[in-house]
Each structure stands twice: as structure tokens, then as C-alpha cells.
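Participant: Structures given as C-alpha cells follow.
Coordinate-derived values only; no laboratory data. Predicted, not measured: the structure shown is a model, and the values here were computed from it. Cβ atoms are built from the backbone, for glycine too; each structure is taken alone.
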Structure 1
Amino acid sequence: MPPAPDYLNPAVPANLRRVRMPVVDATDDTLRGYGRLVEDRAQCNVEITRWPARGWRPVDEDSGDEGGTTEGVFVSEWKGDILYGRNEAVDGHYILAYADEPTTADEMHARPPARMLLWHCNYHPDGGQLFFPIERAPFMVPLALPGDDVKPEDFVCFRFDGSRGLYIHANIWHEGVFTCRGTQRFYDRQGAVHARVSVDFPREFGCLLEAPLAA
């Protein structure tokens with residue numbers, strides 16, 4: 001069994017090929033199957049997935065989905081060439097992406113990033129997840145439909161104008177929210193179990209996923 005990723009020191013190899021993600025404006029139609037747009041975070045219910053049965057006896061219908069949700073602020077912050085994420089809901093701190101070659105990424109400048117280079121994604125089998133922008137500003141979210149045989153070419157990068165939030169279903173591949181400039185905060189609510197299944201693009205596919213960032 002491979003170890004859990006080291007999110008703050010992913011040791012991404014140099015000179016990986018890049019797989020370009022299509023960039024699509026987020027609408028209810030384009031998000032169909034992945035999730036939906038959210039107008040009011042207070043009215044968004046997070047689905048909790050029933051605990052799976054391990055044998056032929058089923059889990060009782062009045063049990064197995066009572067873990068509830070957890071919530072907090074998700075901060076997406078560019079420091080030079082590195083995009084960091086901090087998720088208060090699950091006490092997580094991550095490198096989400098790079099704006100340039102990871103092995104030479106420089107935090108000590110203020111140039112706006114022109115692209116995202118994504119090294120990792122995950123999904124949560126225990127429930128859905130809501131991201132709602134606290135500051136109205138554009139953001140982007142790479143997503144792929146469920147399946148453990150996911151490939152880099154399966155990912156689509158959705159572009160949001162910042163006026164509405166995103167709700168994604170359980171088992172949807174994602175990696176937080178990607179602000180296009182500076183620092184942006186999001187209200188986050190998700191399943192409290194926080195089971196995580198990962199894909200490591202450099203080690204599994206010898207690549208990074210790439211998308212231009214919205215102006």
C-alpha cells in the first residue's frame with residue numbers, strides 16, 4: 001500500500017510532460033454529473049454516503065450515514081509560483097499547484113500566475129463538499145467523474161466568476177479551489193469522516209495537469 005502523499009513536500013520530479021485540461025465555464029449544465037452551482041450556502045445540504053457493507057449482510061437503513069459534516073474556511077493563496085491551500089474544516093495544509101516548473105518554483109516574488117500545474121487530486125467516498133467564496137473573485141476547480149481508473153485526460157477545469165459557490169458530489173475527483181490571484185477564502189462544508197482517495201500524477205502517469213488561469 002503506497003504511503004499518503006506529503007502535501008507540503010511532494011518532491012515533484014523535473015521536466016514532466018504536461019496534460020492540458022480543457023477549461024469550461026461553470027454552469028448547471030456543464031457541471032451536471034459533477035455537482036451544481038450554489039446561490040445560498042445556508043440552503044445547500046451535503047450528502048453523506050452510507051457506510052458500505054463488508055459482506056452479504058446489508059447495513060441497516062437507519063444507520064451508517066450519521067457521521068455528519070464539518071465546516072470551516074478554506075484559504076487558497078498564491079505565494080510566488082506556489083499555490084497553497086489551508087482547510088480549517090479538516091486541519092489540512094497543502095501545496096495545491098505550481099505556476100512554473102516545480103523544481104525551480106520561487107515563492108519570493110509577486111508576479112501574477114499565468115497557469116496552474118496540478119500534481120495531485122483526490123475524492124471523498126464518505127460525502128459531498130461545498131465551497132462558497134467569501135470574497136467575490138474568479139476561481140477555478142479541476143474535476144473528474146468517479147472511477148479509480150481515472151486518467152489525466154479525464155479532468156476538466158471549471159471556471160467560476162465568484163458570484164456563486166460549487167457543490168460536488170461524493171466520489172468526484174477534485175483538489176480544493178484555485179484562486180486566480182493572491183489570496184481568496186471559501187466557506188467549506190464536507191463529510192466529517194473525510195476519507196480520501198488519491199491520484200499522484202507525476203508518479204502514476206509521469207505528468208502534471210495544466211490549465212491557464214483566468215484574468
Structure 2
Amino acid sequence: MPQSASRLVAVSLLVTLCVAAGCNRSPGRMAPPEVDPADAAAAAFEQLDKNSDGQLDDAELKAAPALASAKTRYDGDSSGTLSAAEIESGIRRWAEGQLGAVSVPFTITLDGRPLDDAQVRLIPAPFLGEASKGAVSEYRRGSGFLALPPEDRPAGAPNIPLMMPGLYRVEITHPSAKIPARYNTATTLGIEIAQDTISAGGVTWALTSK
């Protein structure tokens with residue numbers, strides 16, 4: 001079995017064993033971020049609803065790639081736009097759930113080839129407030145895991161890479177490879193981390209140079 005696959009299996013097993021053993025009840029339990037869904041939805045509209053029509057369309061969602069990434073899941077009436085009630089409901093799904101942290105492996109390719117030494121930065125959507133925490137992770141030797149920095153991990157949390165559920169802007173950079181701005185300074189990348197959005201295989205970002 002390849003090293004990266006072995007690592008994924010090991011991390012997944014540790015998370016499973018932790019849940020089975022009742023780690024959620026330990027003093028170091030990682031709870032979901034303390035986000036009020038109604039307040040977050042109201043803040044999102046204050047920041048993004050430029051035409052004040054009570055709906056966020058694709059043009060307005062360009063300023064919020066994290067929310068744009070969740071549009072299909074949040075758009076309950078399939079109208080093609082998001083209302084405050086739909087955003088509130090979508091956020092409530094993970095903010096009031098039992099999942100406090102999840103292991104998220106990732107893969108990055110550029111023009112179809114693995115992009116070793118790439119750095120991934122996850123930035124919480126600003127309308128979620130200060131409770132959500134971001135991450136900076138590196139992709140090396142065909143393996144990467146999104147991870148909270150040590151200062152944001154509660155005491156007693158399992159010693160494995162973990163991320164809080166939430167909505168994040170994604171920025172990918174590299175020390176030498178030229179990566180288009182649409183993946184970093186003008187990123188269009190976003191991700192929702194929740195129990196029902198991340199598969200066992202994790203996330204793949206397939207970048208193109210053109």
C-alpha cells in the first residue's frame with residue numbers, strides 16, 4: 001500500500017477508535033465552533049447583499065468563495081440564489097451538530113501532476129465570527145492533511161490532524177511554481193467542512209496553469 005494511503009487509513013482508524021471510545025466526552029473534546037446561525041446569516045447579508053434584494057446571486061457570491069462552494073447544498077428551493085433563511089439552515093446543520101472535528105486529507109495537482117511543497121491556507125468566512133479557526137497545511141510526498149494550528153487545539157485532543165466544521169476560503173501557494181491568482185490572491189476556491197461533505201478520500205484540488 002502506498003505511504004499516503006497507509007497514512008490515510010491510519011488517521012481514519014484513529015478517528016474511528018476515538019469516537020468509539022468516547023473521546024467526545026473527555027475534557028479535551030473538540031466542540032463545533034460557537035457560531036450563531038441566525039447572526040451569521042444576517043452578517044453574511046450585511047457584507048454581501050450589495051443590491052439589497054434579500055437574495056445572494058452568483059455575482060455577489062464571488063466575494064464569498066466559501067459560501068459559493070456550499071450554494072448547491074444550501075439552496076433549498078433551487079432558485080439559484082441564497083436567502084438568509086437558507087444560509088441560516090445550512091450553517092445550523094454543522095454548527096449545532098455533534099461533530100467537533102474531522103480528519104481531512106487532501107491532494108493537490110497542477111496540470112495533472114502532484115504539486116509537492118504547495119501550501120494550503122484555509123480562512124474562515126468573516127461572517128462566522130472569531131469562533132471559527134483556520135489552518136495552514138503543506139502537501140508533501142503525495143500526502144497532506146488539513147490541520148488546526150497547535151494553539152487552537154484543545155488540551156487532550158487526539159494527536160492527529162483535525163479541522164473544525166465550517167465555511168472556509170481556500171488559498172493555495174507554492175514557493176517556486178507559478179500558480180494563477182484565481183487560486184490564491186483572487187481565489188475562487190472555497191470549502192464547507194461538515195460530516196456530510198467530506199468523503200473518506202478527502203479533498204482534491206486540481207489546479208491548471210492556464
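Participant: Suppose you compute relative contact order in percent (Cα under 8 Å, 6 or more apart) for every structure in 1, 2: which one lands on 31?
Facilitator: Matching structure: 1.
Participant: Here P(r) over Cα pairs in 10 Å bins from 0, in percent has been calculated and equals 8, 33, 34, 20, 4, 0, so which of 1, 2 was it run on? Display every interim value, and only then the final one.
Facilitator: Numbers: 1: 8, 35, 38, 15, 4, 1; 2: 8, 33, 34, 20, 4, 0.
Corresponding structure: 2.
Participant: Next up: Check the numbers for mean count of other Cβ atoms within 10 Å over residues 62-69 across 1, 2 and tell me which is largest.
Facilitator: Across 1, 2, mean count of other Cβ atoms within 10 Å over residues 62-69 peaks for 2.
Participant: Determine which structure produced the value -500 for helix-only ellipticity at 222 nm (-39500 (n - 2.57) for each DSSP H run of 4 or more, over all residues; to 500), calculated from the coordinates; the candidates are 1, 2.
Facilitator: This figure was derived from 1.
Participant: One of 1, 2 was used to compute distance in nm of label points 7 Å out along Cα→Cβ at positions 126 and 150, and the result was 1.8. Which label is that?
Facilitator: Values: 1: 1.8; 2: 3.1.
This figure was derived from 1.
Participant: Upon calculation of mean count of other Cβ atoms within 10 Å over residues 46-53 from the atomic coordinates, which of the structures 1, 2 produces 11.9?
Facilitator: Details: 1: 15.4; 2: 11.9.
Derived from the structure labelled 2.
Participant: If distance in nm of label points 7 Å out along Cα→Cβ at positions 102 and 158 is computed to be 1.4, which of 1, 2 is the source? Walk me through the numbers on the way to the answer.
Facilitator: Numbers: 1: 2.5; 2: 1.4.
Of the structures listed, the value fits 2.
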